[in-house]
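What follows is a group of structures, each given as structure tokens.
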Structure P
């Protein structure tokens, strides 16, 4: 007995097969690198999950996050970043649920320091807060260890020795594999590394700093210092909160969910010189037949960044980011992209409190 297959069904089947083949090919082309001087390898695109949750209108809940994470895994992304405070822990819950069946194939990074509620001991880098939040993060992430536990800025109220002893204890207990840091002043990071070396404590292996084509102040001290010390650079906001996608035009409308709900967006970018940078990126993107986002990410990779942390609320955002790995920039391309830049005020490190100055 013959079973007939319609022409439409054959076309549908072949289309699905081609999509699967493209997914496999993309996964094979994913690039991996060691995180700083560690032996742990991470994909050169890290999926940031601050957009997973429900605290802002532009964020996505688990039903919309699921296809993004699944596609990331298909494309070979093995590096996922979250924080205990993103949507009051909901981001960690979503990440934990979506990655629990892939736990031994991925690198999960989260953070501790920022406020988790009212009252004493609900923020900072004291031993009390670190130990409490590590246990809570492990529970939300549905895992027995955090691969990269990062301090979410500097804590002026706690001695760095206390912080590093607590983090080292987590490493020795097997609850954490590596520790990392995020935006701070270079002298603070130098002090932390010196303290680790002096006391024989775990050393920060990564720096999650603010760095993109429109914000390059980190090139003055932090980035050269990190390269000298073998620290992996995993910058946040590599697309300047979406400004470097080319979506926003000089003199154009800015009424997007992100622009409406992100109080920092408008004040950080949208200056005439920022549009100069975007328009230069648009020129080069047109020459190469790629998107502005891909040019912005390719520039970071060209500068020796370990893995930019990209946020995605749609599968297409992620796919676009992964394609940047295949964009090659010459030294002349990089110079052209950098030429319009004008200095910005410092964004990232917490200011020194008046009581501590």
Structure Q
């Protein structure tokens, strides 16, 4: 049985394949050249056009047959097997069209193939494909988890997340390696990152420029603040920053926004506290929690994550602060937040 060879130009077929993979897996897919092609035996070098890509952490070589006349299906499958000896990954045949009989023969031979817009068969990745779509269902919520958001923002702010493993980040992020691993999975499931497997470790990579990545993630990002609290303290010193309970906290809310804009400082000082500090505040015997209209001495924004794991310093990060005040009903605060984002150095 002869194989139907593409009538499209190889470049058009590769572009269609790129779009098909991206649409199927809901992740960015980049195609690149394969430098080792120059050293192939002539029967292979002259028989295919190649593009290299990565899918679900696996190296993939896409091979599009060049011959525009008919070719024996078994011969093509065997040549693909020969290519596998020159590529440390999975070789995949790219075809413009295929008959039902040909499809059955390729599947019977366990030959990986893609017909863009129609079918994908890569048995080597069966378990990874199943896991990928399981994760897509698992992480289908509108907002990503606080751990995933903190990880993404740390990448944008400190830029030390690229190519890291969960164990590399556990200590600085104050999450378990297992939680960081789940954050890797969630960001990949939403197309915001890629996770590559090298040896026994998973490494996360980001392929979009920082500004583009933030805008792509924005619909799934939440305010860092899960609750606002107000406190009165009979033993509060005149200088609130010398008060032991809050001296190690970052300025938060309107106080932090005022420090970075032309806004006036609010009458009541606001602080930001993540899980690390919130328990200490709650257990303090020197404060009484009151409502905002009961003349509090200071306020604390309880964050979903520790502010310093994103900022890396003693100030809350600009991106989290923007997320807190975007779409705020007070136009002054919303405008200050917009300006904060506009001035951010990507």
Structure R
């Protein structure tokens, strides 16, 4: 009897195994994340499993919710450039520069985007992260306000309510900018908001001032068609330092340098492509995320001010200028947090592309 039961069990398992192995493959789709060969075929369908290249998984954390300056990563993803280079890049929506540094330091992200001054401040608090590449060559931090608020300069922010998320780079860097414009950083009342609520906070008059990048201007203009608001660009009032940067942990820098070099090379290639094909870049981004394409394209055109610089034209997109990095260091050290480490401890430019990406037209 036991032998019979054993035989029946073996037969049931065999039938189950055959059923599992004969499941129908999912139907092919035209989803944007599908890997496609040059002739339009599905790479996974035309390449034998044993011949497929083993991809290196990379968790890449954005600095914020989806914006125009995130389009290069989806261009590289959509065109298969990361995969061709041997990378399986997982793009993660961000929650602010402070969150980015914390995540990279903790090892929950391999590479992230963060404001350069925030990276320095957190390293002073023992976060083991460094800058490995630059995105914006100039800083886009700004403050938006209603024209009837009586503000004629950034210093008039004293006594105002300011809407900004807790981990937003603007808030982290506010003490430094406040000192530069001669006001007490505690002279404003902060209102903590979600990352997606910046425009509505101003439009609904829930705050007197909203901290947001200049590249966010089209979103405000779209939500407030009658106008009546203005902005101050921090850089126009002495805030001259590096802004968005790519960061990695000391551990990743030491143990996975080839991954970093490959990621940055593909990413800066994508940036060059976006500068030359903005409409296509926005269209690709819209295939992955629900966006207002007109607003995103307008924001991307504003970003040219921070990307199409002579420095990048001469040296390549992402080039790290030691003098400007020193300015960034001095700003943080003088106005924000005393730094006990040297300039060499905050960045490493050895991962930048060997052949610079400079093929774009100046504005």
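Please treat every number below as a calculation from the coordinates, not as lab data. Not measured: the values here are computed from a predicted model.
Structures compared: P, Q, R; top value of relative contact order in percent (Cα under 8 Å, 6 or more apart), i.e. the largest, recorded for R. When log10 I(q)/I(0) by the Debye sum over Cα atoms at q = 0.07, 0.09, 0.11 Å⁻¹ is computed for each of P, Q, R, the one that comes out at -0.31, -0.51, -0.76 is P.
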